[in-house]
1. Suppose you compute Cα extents along the principal axes in Å, for residues 269-348 alone for every structure in I, II: which one lands on 60, 29, 18?
2. Could you figure out which one of I, II the value 2.4 for distance in nm of label points 7 Å out along Cα→Cβ at positions 5 and 45 was computed from?
3. A value of 18 was derived for relative contact order in percent (Cα under 8 Å, 6 or more apart); which structure in I, II was it taken from?
4. Suppose mean count of other Cβ atoms within 10 Å over residues 149-156 works out to 18.2; of I, II, which structure was it derived from?
5. Of structures I, II, which gives 3.4 when distance in nm of label points 7 Å out along Cα→Cβ at positions 173 and 333 is computed from the coordinates?
6. For helix-only ellipticity at 222 nm (-39500 (n - 2.57) for each DSSP H run of 4 or more, over all residues; to 500), the calculated result is -24500, so let me know which of I, II that is.
7. Quick check: 43 is what I get for percent of Cα pairs over 32 Å apart, calculated from one of I, II. Which structure matches?
Structure I
Amino acid sequence: MGGMLLGSFGGGILARIPIGYALAGASLITLYLMTNNNLAIGAQRIVAGVTPYPLLAVPLFILAGGLMNVGGISKRLLGLADALVGRLSGGLAHTNILSSVFFGGLSGSSVADVSSLGRILIPAMKERNYTAAYAAGVTAASAIIAPILPPSITLILYGVVTGTSIGQLFFAGIIPAIIYMAALMLTVLLTVKRRGFDAESVATVDPKEIGRTPKADIPALGPAFLSAIPALMLPVLILVGIRGGIFTPTEAAAMAVAYSVLVGIFLYRELTPRKILDAMKDSIVLIGLILLVMASAQLYSWALTSGGVPQAIAGALIEVSQSPIVILLLINLLLLFVGMFIEANAAIIILIPILFPVAMELGIDPLHLGVVIVVNMGLGLVTPPVGLNLMLASEIAEIDMFEGVKGIWPFLLAGLFVLMLLTFIPALSTWLPGIAF
């Protein structure tokens, strides 16, 4: 049964069937041909995949990110990032990375990060003599920060599937995200001069002007910071509110939507009814894609469990070794491979029921495991043939996805180095939640 599930799903991917339909189709075909179960159970499992209350945070955070983008919040964050690091060698690339830290800490979605910031920064980088491949690579790689930082949608899914505290997971992602950011910025410093890219600063509060003139005036950091304070307060409110027990992660997501509307209308005065409708339309498309994958993956996961696949894999892993480090390395290899073909949220729902019990039996901390898995899935977003971040960034840069690989590989190596650090040093993921909680 397991072989048919995996084979039919792989066949669907090769046939370029959308992943949500491929998961559901493989599950239903296998259940019909190899079991006596009533296929009505398929509909029940699909509905069960999207009914847990904490999952309501996912569409709410996506909507909040869309409202921030059209309401002027992301523009202020981009201006602040450019004022902070625009003078460094490779200023625009550094601005790209730091903007992802700011925006990823608000939207929780790497796809939203690439879509919004990439449309501003990739054309600007190309205009400033960066190659299209390099611009796409740094944009796709920096967006991986979003699934690591709170309010990460991937961490929310992991928490829902495993029963781990989402609040603690949010805190667990902060230090790894900072380390990953530092690794990307070091990579930029090591590559821009060797590749001959223009390193002049183009810092400006208004991102519409980025890249327009080679010698833009550098604004004082103070005005850029003051302009961005309302935007920067949101992640602080989310973390403090969750830690203080003022609201749950789902309620925090609702607060993020309300906060984005209020700031966009009354402080920045850029959010209009028309822009709200546009943000809702764009968010609905992304929400629909994610929820379809999640619902189908729930059915697929149930079918795998019914066929005894998780138990068999768990037994095989434990037979290989009972060392937590060895098992984590094996999990890394598995997830890096799977991430090349399967969307991150689907992989979480499919694989966690298999891997989590093994990790718990060997005493691996669930927070440590969650961060390692999320970083793995993030790296999968920039590796072909699926590589959603790389695909979208390459499309914005007007190049073929495999051309984008030429720009992503130094950042992918940096990401793998960070992954190994997080694997071998659990305290990087567990220390801050231990202090905060």
Structure II
Amino acid sequence: MLGGYRIEGRRAAEIASSVERAVGAGDLEPGQVLPPMRELAVELGVNPNTVAAAYRILRERGVIETAGRRGSRVRPKPATTGRESIRVDVPEGVRNVAGGNPDPALLPPLAKAFAAAAEQNDREPVMYGDAAVEPELARSARAAFDADGVPDGPIAVASGSLDVIERVLAAHLKPGDTVAVEDPGWGSLLDLAPAVGLRTAPVGVDDEGPLPDDVRRALEAGARALIVTDRAQNPTGAAVTAARARALRSVLTDHPDVLLIEDDHGHGIVDLPVHALAGTTRSWAFVRSAAKAYGPDLRLAVFTGDPVTVDRVRGRQRLGPGWVSRLGQRALVRLWAEGAVDPTRVAAAYAARRDALIAALVERGITAHGRSGLNVWVPVPDETGAVARLLHAGWAVAPGARFRMSAPPGIRITVATLSPDEVTPLADAVATAVASTPARSYA
């Protein structure tokens, strides 16, 4: 069952550490089944309750998952391994359309903005005890939130969207609580939840966002939080429409104690309006990252929320990193003030690449989705086969397993740098890989 690896330990913490070390070292692989608790207890000469406690520790750390009578197994993406373990190795000469990165050519130059921010810092150095948020950044962010109908609330800054989401979840939830997440959805988020001890309830997605009936079922079943991507949903490109927002608000109105987190990482690269759900529940947070429009390495996201939520996050930040560098914040303010990114131009460029590929796939009888953002999602009947055949044909795509829980299989194609002359050969390769087997909807 475990190959040549032997689990060791007499106490729960020792047994858990033995399994965790083996997963991290690759001796136990994703999906590998662990021994039944009673069987392992006999082998180790310990009480079955000790093994049960060890397995509980491993579940809370996001290392294993339990599927009822099917037993416990290493998670497909355990928290102890690098995210890149579920990926396609791209050989030399193969075109990589799997990465999910923005087009470097559409990112603004940063040198002048950081130089100006550094000069300001020389004149006005930021010291211990100073405000955690650059005042001009707070004013600009608040104005943008107001323009998009996001309710009033204090402004805070963290190191990217996932950092905000983790901190907000920790501010309200405890290990064992359930969070409703989009399926298919952002792979890093699907890994984060179990890594911090939370359970996940999958919510189906179509081109207009999360399905209201699925959200209702998850909340009625006891989910304490819901995470929604407003635009440029990863991997499907979904964007919440006005009608879908009304339907979701109606569901949330019946669950006012649910924590709502909205991720609007598409801000600055999407020309579709945002239809915020924020304010429908008592506890909420609305997040905007600078990564897609200004560069992933800025590691900066601005968020707002109800006063209690934001205050709790700020309090934990003060006890940890303290604050996100005001130097980076000042540079982002400069970029905003100078209009370094033209959202209309950037959105149009990405839309043209998505639309061209989707149209070419439709011509070949292939269903594809990509209403906004950087990616196109293609449902396929055989995910592993499709990825392998495309790799053989010279195209590296992202396997849907990185983004799915119970949703049907698919592949994600990042179109951010796709050139017009690549559209036809890529569509031909996808059509050949999928063959004539009808694709299934991901909703």
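1. Source structure: I.
2. II
3. It traces back to II.
4. II
5. Corresponding structure: II.
6. I
7. II
No value in this document is a laboratory result; all are computed from the given coordinates. Computed from a predicted structure; not experimentally measured. Cβ atoms are built from the backbone, for glycine too; each structure is taken alone.
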